[in-house]
Structure formats: C-alpha cells, structure tokens
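What follows draws every value from the coordinates through simple rules; no lab data is involved. Keep in mind it's a predicted model, so treat the numbers as computed, not measured. Cβ atoms are built from the backbone, for glycine too; each structure is taken alone.
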Structure I
Amino acid sequence: MRIVFAGTPDFAVPCLRAAAQRGEVVAVYTQPDRPAGRGRELTPSPVKREALLRGIPVLQPENFRSGESKAALRALKPDLMVVVAYGLILPQSVLDIPTHGCWNVHASLLPRWRGAAPIQRAIEAGDTESGVCLMQMEKGLDTGPVLLSQSLEIGASDTGGQLHDRLAELGARVLSDGLGLLRAGIRPVPRPQPAEGVTYAHKLDKAEARLDWSRPATELANQVRAFNPWPMAEAVVAGERLRLHGAVALDEAHVTAPGTLLRAGREGLDVACGEGALRIRVLQRDGGKAITAADYLNGRPDLRSA
C-alpha cells in the first residue's frame, strides 16, 4: 500500500510509527514549522522530526486550497491517507484523492467529544471512560462512520497528559489493526455514528485556566487534572497566585466563603468551594517549579494550621 500520513503533534507520532512499520508511508504532511521557545526559532513539529529520522519525504503546505497542493498529493498516488491531529480541515476534493479515502484516528468514543480537545474535555466533564475511534473521514467535523474503536478506563487521578499518552499508544494499535485488515483485502465495515450523544470538545483556551471557587470542588478537581500539563489550572490562594498541578475534592460541609483557605498542613492546602473543599497537593509559585504542599508551607509558615 502507498500510505500518505498527515499529522503534527506528539499524539500523532505513535500512529506514524505504526503506519511506517512496513515501509509503506510514501510522504508525510505536517504543519509548517512554527516559532517556539524563548528564542522564537522556527521549530519542526514532532511528526516532521520522526519522518526525517525515517527518511520519509515531508510536505508542509499552509492549506489545500491551491490546485498545486492537490496535484502534489495526487502525484503521490496514495491508496490511503491517514490523518492524526493534523490541524487542517481537509476539503472533499482532498478526501476523494486516495483510493480508500482518508482515515482519521480520533481520541474519543464518537460521537462524544468531537472536536479539538477530546482528551481534556473528557476528564473535565468527569467521564470515567474514553477511547479511540478509527474513522472514515467526510466533510463534517468528526462526523464520519467509525471503522474500528477501542475503549479504556479513565483513572480517578489521570491527568490530561497521562491520558494523552495512553490514548496515543492505543490509537497506534487501533490504526495498526485497521491497516492489517486492509492489507489482507478486508475493508473494515463503516458504522454510522448515532445521532444521540453528540458533544463537542472545544479548543482549550488559556483564559479557562483560572479556577472559579464558587463551583463544586469535584468540578475543580477535574479541571486541575484535565488542564495538566496545559494550560495548567491556576488560582489565588491566601493572596498568592499559584499554578495547581495536583488536587483532590473533599466532601466537606462548611459555611465559609468560596476561596477561603480552610486549613494548611502536610497533606495539602484546603480551600473552600461552592460545594465541598479542594485540597491542593502539588503546586507551583511564579517562577518556581512544581512542589508539594508541605514544601510550599516551609516557605509560608504563616499559613500552617497543623
């Protein structure tokens, strides 16, 4: 098979490895190099770095609007295009070029969490299950029929970063299964997505990082998990802005104003919420690194209550 792979971030790298395992990836599409780091130097995407290591040709068009970009894809004579977190919406004229169309690896159990941030939104919503769908792409946003899927449990302490890594590896396995079937002449049967249960995982915004203490503690604990490692939840605690790396909800009745520090000890900083309290266990001060609440209190003895 002649496979063209399109992807950009770390999440897509295991899938590229799976697709390239038998040397069938004839080209890789990825987003143009972007400025990154303090020096704002142009930096290649993780997928581009992996492709170059494997000696696979890399193409980086800004979009597929021009006839030249479509002609370049057509010239590759792809049997299949595999798309994983590419970052561009492909027009129907592109989806129609490969013999078997375009497959997408999506990090949710569709139709729940269509869109840009399915991993983080699942944790934020308190979901206990996620998974990966291999989908036949069509013009709509993650609306295509599902070819294969596999689920996994979301652990009570899973962060966005941890679930990301597990789903990236699961996605590679599901893609490998699908490619194995296609190589054997067995096309996976497309199953239309049900109309019920559609939710959208809107792109993460840095402005969402600030905790609203009037919300229930369980929701805030989910937010802290979901936004680790980015954009990282933050809040003002006892007059200081902190970034929160780890926290748990406490089922505790109180009549204290939300945002008030209830107590501070080695176990954490307990802050009153609209319902219950949030125990902050791992945190980061401005300009510092992530530390435990116990280490933080060594520098803030004025807060210690136990």
Structure II
Amino acid sequence: MRFTLRQIEVFLAIAHVENVSRAAENIALSQSATSGALKELETQFDVQLFDRVGKRLQLNEQGRMLRPKAEALIEMAAALEDELARHDRAGNLKIGATLTIGNYLCVDLIEAYRRASPQAHINLNIANTESIKNELLNFDIDIGMLEGDIQHPDLNVQPWRSDNLICFCAPEHPLAQIKNVQIKDLINATWVLREIGSGTRQTFDRAMHGFLPSLNIALELEQTEAIKRAVSKNLGISCLSAIALQEDFSRGSLVSLACEEIDLSRKLYIAVHRHKFKDASLEQWLALCGL
C-alpha cells in the first residue's frame, strides 16, 4: 500500500479546518510533520488535493471526491482498532438533532442506548435543520435526526416517525374561545415563530403557503421554550410540534387552536452520510429508532 493511514488522517484534518496549523493541533502533530505528510501523499500519487488560497488550503475537486472515501476508511480503521483492542467496548456516537427531537425524544433513546452500552459516550448537538445538514456533510456528526425534509445527493435520508404541529395561544387570547379558527383569524393574529432554517418553520411555511405575506410575524426565536413563554405572556400565537406542547396543554398554561383549513402534519427524518461507515454503534442506534 502506497499511502499510510496517518497521511489520510492528516488529509482529513486539513480538509476539516482548511488550515495546516489548526489541523496539526487537532491531531497532535507538529505543523511541519502535518505539512510533510500532506506533501508526501500528493507527491506519491502526483495529485493536488487542495488549492492554496493565502494561508488557507481549500479542497479542490479532486480532494472533494476523495474525502468521503477517506472518511469511511479512517472510521473503518478505528472500528477495527476497537475490535482488536477490546471487542466488547461500547462505541461512542455523535448525534445531531433538531430542537424538538433533541429536547423531547433523544433522552429516552440515549437512556436505552446507555443501558445496552453503559461505557459509551454520546455527544448530542442540538441545532436547526440547516445546521445539522451541514454537520452531516462535514462529517462532524455520525447521524442527524431532523424535523425538516432535506435533499442532498450525499445524504441518505429516511422517514422515521409522524408528527403534527399545533397552533396555540395563551388562555386569555381572544382566539382561545373560538372552536374552529379560520384562515382570516390567523392572518389577523400576531405570530411568534421559529427561525427560518428550522424544520418547524419549514412545515409551517408550507402549510401557510399563499398566506405568508399577509401574516404579522412579530418575533422569530430559536428556542422552543422561549416561544412558549412569549405566547404565555400573550405576545402572540405560535405553532410548534405536539410533542413539545403536551405538558403545557395538560397544565392549562397554553391552549391549542383547531385549524381545520391547514395541514400541519409532517414526518421526522433520520439522515446519514452515504459514505458513512455504519459501525456497531451506529447500527445499534438505528435499531433503537426502529430502522
């Protein structure tokens, strides 16, 4: 074999941050050793993997084509090393989840995963759909759990489970007394919504297509709890997943609004990079999700 795993590791480290000195720090090598390993790899195969832009090294087309396979190779090597060192060691997992899934669904899954693999370390990063998509494409996370539908040729996206959004308001809001809220009522209301780029906002905008320019959107917030608090203070009405509202409806602090004229149903999704190596840890998590 004409390349080493260290050379591939260096290539990926530089691809990740596009800077040799930062890459060297991340993989505990000297800057000269990191530069040397990349130069050796490119010289051995008479190929250039980066374009030099000032102090930055930017992946060129050849580098972008190589990266997914290199990522899979390093992950397979790490999995093999784990098996050789201690075959029963629980694997670590990096999960990216959108807000509702991360706050309301992932904890039970993590608990089940930890029962089966008590030594495993799980890193859960909660962000919006667009951020999770970018982290998947950059191999920053192993798996993404999403409220929004995403399309990208490098991602394998599977439907996971059904969900519904619900419009809601404070108990003292005038709409709380209406049995079936009409579109005109929604247009006349003040709204507190999730930010653009979130899966929840994506579903809401699709359901309200044609009426969006008429809506009075007073606040756009990134946190579910902040939205619920704003609505409870009667700053407007909102629309969130039923999963996030069950306890609030039970307490009576918020009131659901029946809006028969709009379809707020949606799917939740699980996404993995197409070139991601599915080790035992990832397979175990997918099994817990019923996939």
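Comparing I, II, where is relative contact order in percent (Cα under 8 Å, 6 or more apart) highest? With respect to relative contact order in percent (Cα under 8 Å, 6 or more apart), the highest-scoring structure among I, II is II. Could you tell me which structure in I, II was used to calculate Cα extents along the principal axes in Å as 69, 47, 31? Label of the source structure: I. For mean count of other Cβ atoms within 10 Å over residues 182-189, the highest value in the series I, II is held by structure II.
One of I, II was used to calculate FRET efficiency 1/(1 + (r/R0)^6) of positions 174 and 206 (r between Cβ atoms, R0 = 30 Å, to 0.05), giving 0.65; which? Computed on structure II. Identify the structure, out of I, II, from whose coordinates helix-only ellipticity at 222 nm (-39500 (n - 2.57) for each DSSP H run of 4 or more, over all residues; to 500) was calculated to give -12500. Source structure for this number: II.
Which structure, out of I, II, was Rg and Dmax of the Cα atoms in Å, for residues 102-277 alone derived from, given a value of 19.3, 66? The structure behind it is I. If distance in nm of label points 7 Å out along Cα→Cβ at positions 150 and 166 comes out at 1.4 when worked out from the coordinates, which of I, II was used? So the calculation was done on I. Ranked by mean count of other Cβ atoms within 10 Å over residues 46-53, structures I, II are led by I, which has the greatest value. Given a computed value of 19.0 for mean count of other Cβ atoms within 10 Å over residues 142-149, which structure among I, II does it belong to? It traces back to I. Sorting I, II by FRET efficiency 1/(1 + (r/R0)^6) of positions 6 and 158 (r between Cβ atoms, R0 = 35 Å, to 0.05) from high to low puts I first, with the largest value.
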